[in-house]
Structure I
Amino acid sequence: MEKKNILIIGAGQLGLMLIEESYNIRAYINKIYVYTDTKNTPCHYLDFNKYNYVEIIIGSYTNEELLRHIANKCDKITYEFESFPIDVFENETIKNKIVPKLDILKIIQDKYDQKLYIAMNTNNLSFGAFDKIDTYQDIINFVKIYSFPVMIKCRYGSFDGRGNFLIKNELDLDKFKNLECNKFYIEDYVDFEKELSIAGCLGVNNQFIYYDCVNNLHKNSILSKTIFPDNELSDKNKSKIIDILKEILELFNTKGIIVIEIFLKNNQIYLNEIATRVHNSYHHTLHSNETSQFENHLRSILDLNLGIIANKFNGIFYNIISNLQEIEDIKKCDNIDFIKMYNKEAVGIRKIGHCVIKS
């Protein structure tokens, strides 16, 4: 098989782990270009003697000429985050190289459109009421029908809970009196019992793999802890969630890891959101599975056979979050079996690494 050139959009920790895991399949890779608009990213600290097939390019995400120049050298283009400008990739030749598909990414980038698209095209998920809001009166009208509490969420570019607002009463609405048009949507609050996720992808010859459902817990709306797998989940609900993943993968009809975040309440499975990329709640697969989500993402987009996903152990994953959940805090709970740092400064509240504890 001829070696392929890959372009990865973004050079954060997900890009870092994609590159590190690419070493397992380097026989199929000629070159990886990493495109970022930032200096001193996690990827800049790679061992380039080992990863001598990797080149980092710094430029604006709107630099059409540079991006197309690199894209034209590549067989496949993938991304470690979803909120980059996509107009530059609309050229038909380049568009067809992007995995997961650009047409799906367009839908995912707008969380209201994403939820509406999934609601209209699937059968196995539940949804609370939701609607787009362009004026303060739109919020009042929604609350009159569905009552408090409600969630107001940013439609574009938000992650780690940023842009999500729990509205319990009219006082909480004050900040939305001068609402910016086409920026937010509103949904009925789901008082869930658990927040779960499931990840999987399609491969050659109708291959399908999934990583077991995990239970996610948050601090300040940032993922802090993942229990893998969620062995308290009933077989019936687990089977339902796997069927939902299959349904979404069939709908999207694309390669690459897809992750579905869901809420469980009274055995009903509600959609939270979907990621068309490798995901924080499955970083533990670097340590706990025969083949990680990162390697299988690359295998999927390169049309290689997917790797064996068998669990090697169960456990708990913790994000190391500067000024919120430091490694010293985690060590108080248990002995740590694996630690990975992302070469990021501890500035503000941000994920700077992770650790895994075997059960």
Structure II
Amino acid sequence: MTRASAWRCSIRVCIEPFALGAGGGSSSSRRTHNYTERVFDSLTLPPALPLASDATPCEELVNLADALHCTARLLVKRDDAIRVAFGGNKVRKLRFVAAHAQSVGADTLITTGSVQSNHARVTAAIAARLRMKCILVVNGVRPVRATANALLDQLLGAEIRYVRRREDRAAEMERAADDARARGGIPCVIPLGASTPLGACAFVAAIDELRQQIDPPDVILHSSSSGGTQAGLIAGCTLAGWPTRVLGISADEPSSSLQATIRGLLTGLETLLGCAEGRFAAAPVEIDDGFVGAGYGTPTAASREAIALMARHEAIFLDPTYTAKAMAGLIARVRRGEFDAARTVLFWHTGGQVGLFA
């Protein structure tokens, strides 16, 4: 069967040949599946909002694999297709973080990011759904004409406060919280990217979701910035007993700094999930900061190529800040043969395509 005919047979979003419980598969695969079921059945996750709770599609990138002459099977986990606020990984995190805010009686969500922050947009959207006030502290210049995420923030009714530098954001968030308290409100301050142990546990749950769609992939590659997504993926794979390599492509931070952040989040996840101390200590934390280019949000030749290749071959859109650089990292590895021995490589699409319109 050719790749083209295979694509026609597997147009359904759950990849049939890899679907767990679909029959076939090695005895080791079945043993891993049974072990994973026991682990996740005994795991108690914190409460989450009943929003965007459906599994996101897992699709095969047949055309892209052909174009790159990739011998591994390329898959994509489509968090860009989440049906709330243009989707993205931050929706997963905010389901848990905002549920906690709601449980303690908060009436105001406060967070931070850049002017075109995906996290800020999702926070504003969740606040609107929960009838909460939202205050966004963003670093950058107030746009003369708001576009993309900045426009959506306004449409969602968020109060937007501008600061000059990243270093000014934390103090302004505290001022915003003080202002909320002064008017009798109960603020919940959400750190950058909702990258807390509570936010990261969303991606422990995401691995539980993925295991019901495919067998363990050899590699999960994704964009990494504030560390919560990668920490959750690592913890989830560890709990599942998967030997999967979780590779984060940094959008901005040096690998050493991001590794330290993720290690801290993994320690926090041990406590939050009731795991033994050191449960995730031996898990590798792999970051590649070689695709940042001139800096955060600045496109590179490789990221522009990645956007074009995914659009033209798969009709899937990447964003310039995060997923394009992550896909550039995947493409480079395919071209130099790093994945030749891999059976399955999964690209976790973390969303952000709204940024194309900035």
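Please treat every number below as a calculation from the coordinates, not as lab data. All values derive from a computational prediction rather than experimental measurement. Cβ atoms are built from the backbone, for glycine too; each structure is taken alone.
Looking at structures I, II, which one was semi-axes √(5λ) of the Cα gyration tensor in Å calculated from, given that it came out as 33, 24, 18?
Numbers: I: 32, 25, 22; II: 33, 24, 18.
So the calculation was done on II.
Could you tell me which structure in I, II was used to calculate helix-only ellipticity at 222 nm (-39500 (n - 2.57) for each DSSP H run of 4 or more, over all residues; to 500) as -13500? Can you show the working numbers first?
Working: I: -7000; II: -13500.
Clearly, the read-out refers to II.
2.2 is what came out when distance in nm of label points 7 Å out along Cα→Cβ at positions 210 and 338 was calculated for one structure; which of I, II is it? Each step should come with its number before you reach the end.
Details: I: 2.2; II: 1.6.
Clearly, the read-out refers to I.
State the single structure among I, II that was used to calculate relative contact order in percent (Cα under 8 Å, 6 or more apart), giving 21. Numbers along the way, then the final one.
Details: I: 15; II: 21.
Attributed to the structure labelled II.
Quick check on the output: 3, 12, 19, 18, 19, 13, 8, 5, 3, 1 is P(r) over Cα pairs in 5 Å bins from 0, in percent, for residues 82-161 alone, derived from one of I, II. Which one produced it?
Working: I: 3, 12, 19, 18, 19, 13, 8, 5, 3, 1; II: 3, 17, 30, 26, 16, 6, 2, 0.
That value comes from structure I.
Matching task: 1.8 is the computed value of distance in nm of label points 7 Å out along Cα→Cβ at positions 90 and 154. Pick the structure from I, II.
Going label by label, the one that fits is II.
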